[in-house]
Structure 1
Amino acid sequence: MLKRSAFPGYKGPVLVVVMDGVGICEREAGNAVKNANTPNLDYLFSYYPHVKLKAHGSAVGLPSDEDMGNSEVGHNAMGAGKVYDQGAMLVNSAIQTGRIFESRIWNAMAARCDGKDAGSAGASGSGAGGAGAGVGASAYSSGGADVGASGNVAGAGGALHFIGLFSDANVHSHIDHLKAMIERAKADGVKKVRVHILLDGRDVGETSALEYVRPFEEFLARLSADGDFSARIASGGGRMKITMDRYEANWGMVELGWKTHVLAEGKYFPDAEAAITEYRLAAGKIIDQDLPPFVIADGDEPVGPIRDGDAVIFYNFRGDRAIEISKAFTYEDFDKFDRIRVPNVLYAGMLEYDGDLHIPQNYLVSPPEIKDTLGEHLCASGVRSLAISETQKFGHVTYFWNGNRSGKFDENLEKYIEVPSDIIPFEQRPWMKAAESTDALIRELGEGDYAFARINFANGDMVGHTGDYNATLIAVETVDLCLGRILKAIDKFGGMAIITADHGNADEMYETDKKTGLPAKARDGSYKAKTSHTLNPVPCIFYDNARGDDYAVGDGEYGLSNLASTIALLLGFEPFEHWDEPIISMKNQT
């Protein structure tokens, strides 16, 4: 990037504060942002220039403006400086055009599971295949370079298994993608399909599981009616109980998922509806994401443990909660827990979830190729930068901010600090690690010569996902308290701060009655908790007591992708023309 001569930048750092899950909503009922005691945010909104940023739908590369944003696409947009088509759109296109079914990995899986040709499926990419071996060059042409290279497969003609989040929220997955693949599997000669469902209750209604299970069971029954094809739900459990951990915060979740899906250990039920119903009756008030694991069995015989000769597709398109289970299936030197039995399976992800570490080595759809990120060009320009978050969002301020890239662009210019998250329900400790993250930030800004820094506070999102309104009030107030400390430090060091968010969540803690537009109530008169992200805009506040007179904040319509060029200007650089326009304009344009 070219340095601007008229604006030398700041003595202290330009800091981006991401208040994860803190959106803007005018409605007061259930609004933990508006109703929390937030003197620092109130002060900022009253005295400093600010705009609203669009953080969902087309503004972050999702199919439509009915699609809520999420932390991954939000941080992608902030760091990339422009909008890229994201997971849902990529998968939609691949399925609609049929390209996904033309890939070599899909055809290898279909061949492995139809039993016609035991020599065509190959064993490469199977369980215990090793890290980084057989990397796929193109999801559409290969999706796994060594598929089919190893000859005969034990148990060819096995089952095709699908594991993933079971909802239509379009955040991690979509049930329509799953159904399309099952239909095509039957058409391609696969005889046996087993589905391992991870119940949502987080990005969709908190107790909506049966709204998905019942019609899906009918769908499977129709496909299986001719007797030549068998498709069944084999196991399941809440997404916050099994399988979908992220950033290695709780490998115990993944181990429990392995025991459920692979080993068929746990409580047996005749079908998923029976499991969900019994668990709800036993636990009282429990939301879907927290339901215990279950195994579907005919009597004492589980219907779908994952065995040698099978194929497995993890059908989530979002990567953060897909990487750990992918490692469990594919790493030979895996040491996070005792897998007991490692089946020889052909494993693939919906996407390549980590493009640098190539996890997994086989995948069906290529993730977006994000180039020219802000972080890359700041390093090329010699700018020192800092990124801080607790574990729950550490990957967001590093991997996702850098365009789905692991590691650093420059070890000498970048410093990443991860504050380990507690393994405890977030509503029981809504302050999380905000104070420790703030401590680390202030310490580093005082000791290091950073021109740019970013920090993520996970509280509004992670606690908001629990549906606990009172705990979320505390979460928002915690972030506000930390903001007060940060603002003083920014003044001390002669810098400026952009206070923003990646999407909404805590701003709507109650479901909305579609008829009245008011908060929806349950039969007992209580409000129905909302655990998903929102479609609301997010704040973007410019806190600047150092050089605020050098620029003016615009009055246009902006999204998260406008931040990169804005940050570049504030650091004294000319942003790239292919980035989205900055939110500010410099008063001196020379």
Structure 2
Amino acid sequence: MEFVQQYKITDAAAAASLLEKLNLHLGLRSFMAGHHLSLADIAIWALLSQHHVDTSGHAHVHRLLNYLNAQPAFADARSYLAAPPAPAAADGSKAAATAKSTGKYPPLPGAEEGKVVTRFPPEPSGYLHIGHAKAALLNEYYARHYKGKLILRFDDTNPAKEKTEYIESITRDLGRLGIKFDQVTYTSDYFDKLKDIAEKLLKEGKAYIDMSTKEQIKEMRLKLQASPYRDQPLDTNLSLWKEMQDGTEKGLKCVFRAKIDPANKNGVLRDPNLYRVNLTPHHRTGAKYKVYPTYDLACPVVDSIEGVTHALRSNEYHDRNALWDWVLEATGLRYVRIEDFSRLAFSYTLLSKRKLQWFVDRGLVENWNDPSFPTVSGLLRRGLTVEALREFVISQGASKSIVLMDIEKLWTLNKQLLDPRVPRYIAITKANAVPFTLTNAPAGVTNKAQPRHRKNPALGTRIVTYAPVILLEQDDAQAVKVGEEVTLMYWGNAIVTDVEKNTAGLVVSMKGKLHLEGNVKDTKLKLTWLAKVDDLLDISLLECGNLITKKSPDDDDPIEKIVNSALKATVAAYGDPSLRTLNQGEQIQLERKGYYIVDQAFISSLDRQIVLIHTPDGHSDH
């Protein structure tokens, strides 16, 4: 601790000096003091994190910080350090109305500590994707920041698209993200109340029932024309409203419209639809109801009833804010303030549930949790850590500016968290395996324990198998010259005495002899290998590409024109026998191949197929 206490960071020069000394100190050490984590490591972490010091140019310091940041306690502490302080008014109170901006998380207008209520209202028509994760985490941030309340409300107003499966998956994924809600509700809990409100709007002349076709309504809106049904008598409206509720043939031709302004410059206010008939049984209420409210009616009404103070939603719906205000004013309900934030937009990625459903319906993916999907479950299955997802989304803040981001930035952050904490293993591609016979190697098969991570002894050891014949990758074999001394990782040096190639120029076999007394620092090539033994594992390496081939697709782009035909590729490989000890969901690094997550673990000697999904590391050619 004395070593740590002598340092302070007052400016850039002081930070640079500290990094140089720390890097030198950590050159031959895993931790600041001894062989285990201590207060000295925590103190250095706190000092560097507090001042946001860039350690990327100092490998040993960077390695220690990456290891610490990968630990759950440190990840939580980083989120705390990154969070802005509670906004304060000029008199020192916690009233946000007079608070200053807090960077990426500006204060909520009119917010009072202990009284803020936010909500996350997903429609259960698909799995949670990364865009939803931002909305959920943003609502969670403000609810906790103001010591308020967070509601999870399923906006289940479209029975044709919604399933209990989606409710379960959304709930599960929110739990995996560590988001805890104070209350869970459903819009369907308020169906009776919403029907009463709709009838009240009819009786007050603020709505009407339209029997025009969809095409006619669309044309009238474009031409700023009023519907011929707009001023029909109340009795007619109430009669047609009953037909709608009964789901009759006549009712199926009707739509419930707000009476606002058919010629308004804002197209949203041109007598929008508020109710429609749907005869599909509801996943919660069955066939009890035949009419269902639109989001534009249900969301502001239920928000007001449930006590929501601030409705956070993506600014792609900004034009609909005027309709939100109209609904609350027309119904006489308590006003709920809308706060816009920008939606997440990633290159070569689709976040539209309708378009993602297209992939599912055509069998191009397994399901909504496919590792090529931008859903939370798909990303986690592909090896994204919860810490990386949370940190990335939280770092975006509540900005209102939409920026097209490269999703590789997310994977780069994930790699920084993975690198210090995942064990290393070996795999050799079957199609490219080259046998290398070591003529002076000990006869038979031997085993030796080796560290699973050279810089993180806490990860323990794995058993490495040694034999006279080993397998190399074709690329490595091509790089070797006869007479060259190379290093066999986890074994030692060897001298190549013979390289046999076929007519196509591919190496088909090699011979050499061990030279274990050789210096590994003197060799240019450091080769990974596997002993050619009977218990090599059959493994399948799955690589996922981008969903689409267009960096920034337009809304009207036909999906079939931009879908990636090379969405997935599977490579058969021989695997390190130690891989049989891994469980589904464990993450590893295959040396010189990258990061992987176990999708299907070893089962038995009769079914030895292991499936590993490649986890991107932030370096990818689109």
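Only the coordinates and a few stated rules stand behind these numbers; no lab work does. This structure is a prediction, so every number in the text was calculated from the model and none was measured. Cβ atoms are built from the backbone, for glycine too; each structure is taken alone.
Points to keep in mind about this one:
- Origin of the value 27, where relative contact order in percent (Cα under 8 Å, 6 or more apart) was derived from one of 1, 2: 1
- When distance in nm of label points 7 Å out along Cα→Cβ at positions 112 and 480 is computed for each of 1, 2, the largest belongs to: 2
- Origin of the derived value -1.29 (log10 I(q)/I(0) by the Debye sum over Cα atoms at q = 0.12 Å⁻¹; candidates 1, 2): 2
- Value 24.4, calculated as mean count of other Cβ atoms within 10 Å over residues 104-111, assigned to which of 1, 2: 1
- Comparing distance in nm of label points 7 Å out along Cα→Cβ at positions 488 and 520 across structures 1, 2, the highest figure is found for 1.
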